[in-house]
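Several structures are given next for inspection.
Throughout, read-outs are computed from the coordinates displayed, never taken from laboratory work. Just so we're clear, the structure is a prediction, and the values are computed from it rather than from any experiment. Cβ atoms are built from the backbone, for glycine too; each structure is taken alone.
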Structure P
Amino acid sequence: MLVDAVRTYRYGDGYPVPRILLVSPIHIAADVADSPFVSFDYTSHEKSLALAPLFRQVAERTHAAFFDASAVAIPSTTDRLHMDAQSHRNLALALLPLVRTLLGN
């Protein structure tokens with residue numbers, strides 16, 4: 001697992017093992033099947049809802065920090081998949097204190 005690889009890599013003298021933060025993706029819109037992205041269908045939204053609990057389980061199992069991006073960000077109304085500028089801002093502001101804590105700042 002990638003988390004184990006990060007933790008067991010030899011970083012060299014004086015370099016601490018990095019802290020790991022798993023961020024689950026936002027939920028995609030229920031009508032994403034009507035978007036220009038042909039690889040999505042009407043089950044895609046439901047599948048996106050299931051991701052945060054799975055990411056949380058991995059974080060708990062590996063003792064990594066976790067944040068659910070869908071708690072603060074939503075897909076744009078334009079493409080129903082990607083975040084708009086406001087959601088990017090919301091996510092950045094929500095992650096800032098967590099990242100500072102993980103970095104010890």
Structure Q
Amino acid sequence: MKNIGNMMRQAQEMQTRLANMQNDLAAAELQGASGGGLVTVILNGRGEAKTITLDPKVVDPNDIGMLEDLIVAAYNDARKKIEQHVESETQKIMGGMALPPGFKLPFS
């Protein structure tokens with residue numbers, strides 16, 4: 001029975017660490033860029049857009065499609081960085097223990 005009690009304590013500690021990580025991730029801000037930095041997007045750890053910055057050089061009323069593509073690319077770059085950050089932080093908490101394939105924590 002000692003093992004079950006020990007496992008329960010470890011599970012509770014892990015749950016606390018995961019909750020703390022989720023709070024930290026919500027406060028994190030990661031930047032993505034495209035067009036050589038002419039378009040930047042900052043997302044929080046939940047993937048919510050905080051800011052989009054456009055260099056006036058990319059604002060061409062005759063080529064809105066290019067600007068749209070640059071915004072999407074910058075967003076995707078920031079989103080990829082969030083996923084990498086979440087994975088890195090999860091590995092720190094899990095001590096190298098891998099999550100099952102396809103398992104995603106909230107905010108990832």
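When FRET efficiency 1/(1 + (r/R0)^6) of positions 21 and 69 (r between Cβ atoms, R0 = 35 Å, to 0.05) is calculated, the result is 1.00; to which of the structures P, Q does this value belong? Intermediate values should be presented prior to the final figure.
On the way: P: 1.00; Q: 0.55.
Corresponding structure: P.
Which of P, Q yields -19000 for helix-only ellipticity at 222 nm (-39500 (n - 2.57) for each DSSP H run of 4 or more, over all residues; to 500), as computed? Walk me through the intermediate numbers first.
Values: P: -12500; Q: -19000.
Only one of P, Q returns -19000 for helix-only ellipticity at 222 nm (-39500 (n - 2.57) for each DSSP H run of 4 or more, over all residues; to 500), namely Q.
Please compute percent of Cα pairs over 24 Å apart for structures P, Q and give me the label with the greatest value. Please report the intermediate quantities before stating the final value.
Numbers: P: 37; Q: 41.
Between P, Q, the highest calculated value is found for Q.
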